[in-house]
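Every number in this text was worked out from the coordinates using simple rules, so none of it is lab data. Just so it is clear, the structure is predicted and the values come from calculations on it, not from any experiment. Cβ atoms are built from the backbone, for glycine too; each structure is taken alone.
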Structure 1
Amino acid sequence: MKKSNFVALVMGTISGVFFSLGMCMAMLPDWNAFRPGVIMGCVGILMALITVAVWRKMEHKDPIKITGKAVLTAMVSIIGTLGLGVGMCMTMVWSHTVAGIVIGLVGIVVLLMLIPICKGVK
């Protein structure tokens, strides 16, 4: 394993842990930690962005260029992830099982739309 991949693996794991723990803190009302959870989730997102920048620097790649396709890909991934997450919360936390499953499935379908957006249809 190359050093750049190992560094990205470690930094990505740490950022994922911060983000997921922050979201658990924010979404579980029993913990009474909404504001610290949002802060910790934002720290996880910031660390993920730093991870991408560090990995690209270690691989001697050019910075990411912001194009229309990149913005579309980011928007579709954010919408799909939020849909899947809201569906999971509705099912597991708020006891709205049927609506949560439907919204979660819509989120999965939106995430599946990323395949033709990123790879194209041939």
Structure 2
Amino acid sequence: MKEVCEWLRRAEKDLRAAEVLLREELYEEAAFHAQQAAEKALKALLVARRVRPPKTHSIEHLLSLLAGQEDVKPFYDIDADTLTDYAVEARYPGPPVVPEEAEQALETARKTVELAKERLGAAGIKCR
């Protein structure tokens, strides 16, 4: 389960990066790293379920793949569409991400990472 833990470790690092960037008022960057944290946490779950994660930033697609493996209802509180948008749109010129949006993205990422960790723990997978 080394790969699972590597995905989760990277998710946690992106989450920490998003927190730092939000404090520094770098909202687009914070939103991008929040999306990355959620994406990588979901990919950790897929790998734990022996599903090779696709090269996608789509939170919706990752959730649809997980739906065949476990109950994903708790994840449906995630604003997947908005979070997915930050994977690309926040990195290029366009409408700015306002503080409230970045805060919401970070909160969504936190919930996603925590849910993933809970699910992994329930499956007996402990990562340090």
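Suppose relative contact order in percent (Cα under 8 Å, 6 or more apart) works out to 19; of 1, 2, which structure was it derived from?
Numbers: 1: 19; 2: 37.
Corresponding structure: 1.
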Quiz item: Ranked by distance in nm of label points 7 Å out along Cα→Cβ at positions 14 and 54, which of 1, 2 sits at the highest value?
Solution: 2
Self-check item: Ranking 1, 2 by mean projected area of the Cα convex hull in nm², the structure that comes out highest
Solution: 1
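I have 1.00 for Rg/Rh (Cα atoms, Kirkwood Rh), for residues 38-109 alone, calculated from one of the structures 1, 2. Which structure is it? Don't skip to the answer; put the middle values down first.
Values: 1: 1.13; 2: 1.00.
Matching structure: 2.
Suppose you compute helix-only ellipticity at 222 nm (-39500 (n - 2.57) for each DSSP H run of 4 or more, over all residues; to 500) for every structure in 1, 2: which one lands on -21500? Please report the intermediate quantities before stating the final value.
Details: 1: -27000; 2: -21500.
Value -21500 for helix-only ellipticity at 222 nm (-39500 (n - 2.57) for each DSSP H run of 4 or more, over all residues; to 500) corresponds to 2 out of 1, 2.
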Exercise. Taking distance in nm of label points 7 Å out along Cα→Cβ at positions 6 and 78 as the quantity of interest, name the structure among 1, 2 where it is greatest.
Key: 1
